[in-house]
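These are the structures in question, set out in turn.
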Structure P
Amino acid sequence: MVPVRHWLAQHNLKISLWHLAVGGAVIGYITGIVVSTGPLSVPLFLFYGLTKGAFLATEAASSLGLYLSKSVTFQQFGALTPDIALKGLIAGSSLMSGAFVAKRFVLRLEPEVFRRVMDGIMLAAGLSLLWSAATS
């Protein structure tokens, strides 16, 4: 996804709000099947041109909606026990705390530096997944 984003930027191509909606629907569907699709939504938001605070806020709002709907679904099917819900609240609180701390640093970055940092994170995450798959 990182090379695709760079190719799009090099050719001055951007996605529209309509593309963002279609991509979000596809990612939402995939998320219903697998555990997490964060590595898919990040490039989509970057393709759209979001950076820094706008990116973080959009990612947070998208995650909140996604995980609330998943929580309701899991609860309806009896898979969300109080113990699991508590663990989820603790993990979610930790993630939110980290985001609030990081916000101060992210807002100081230039948009291009932010995109480069996100590229590095995405590459590291992808390599980590490939390494994990190769060593399992």
Structure Q
Amino acid sequence: MCSPLNQKKLAPSIGIIDDDLSVRRSLANLLKSAGYRAASYASGEEFLQSLNEFVPDCVLIDSRMKGMQGVEVQQFLKLTESAPAMICMSAFWNEDTMAEAYSHGAHECIAKPFTEELLLTAIDGALRGK
């Protein structure tokens, strides 16, 4: 039997929900190089279907996607027992959409395009504040 002291702590896991394949690939590569575990999903529906197998510590959610919108994913996650920290991303922020994202549990709203440093700082803050 393995003692808890002998178990290696896993790196925090980050879910990436974005309908743009190049964004998903880029973010997954960045996060893995920064020491995180990352899994990406092309839609909110795909992500929600995976929750039985993978519950991330933090999710990066695009606000505008085909099908289920980012805020709809947030609404669902907010109702779960162990909701992950949520960071919303968009190239189309305005006061109303940001207020809605924050009201549904977003830790941070970041505008695309963003720097690697900004994203990693937001993730670190979200994981600490979770």
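Just so you know, all these numbers are worked out from the coordinates, no wet-lab data involved. If you're wondering where the values come from, they're calculated on a predicted model, not measured in any experiment. Cβ atoms are built from the backbone, for glycine too; each structure is taken alone.
Given a computed value of 1.4 for distance in nm of label points 7 Å out along Cα→Cβ at positions 25 and 89, which structure among P, Q does it belong to? Going label by label, the one that fits is Q. To test your reading of the models, identify which of P, Q gives 1.3 for distance in nm of label points 7 Å out along Cα→Cβ at positions 41 and 73 when calculated. This figure was derived from P.
Figure out for me which of the structures P, Q the number -0.48, -0.57 belongs to, where log10 I(q)/I(0) by the Debye sum over Cα atoms at q = 0.11, 0.12 Å⁻¹ was derived from the coordinates. Checking each candidate, the match is P.
Structures P, Q were shown, and relative contact order in percent (Cα under 8 Å, 6 or more apart) at 29 was computed from P. helix-only ellipticity at 222 nm (-39500 (n - 2.57) for each DSSP H run of 4 or more, over all residues; to 500) was computed and gave -12000; which structure, P, Q, did it come from? For helix-only ellipticity at 222 nm (-39500 (n - 2.57) for each DSSP H run of 4 or more, over all residues; to 500), the value -12000 is produced by structure Q.
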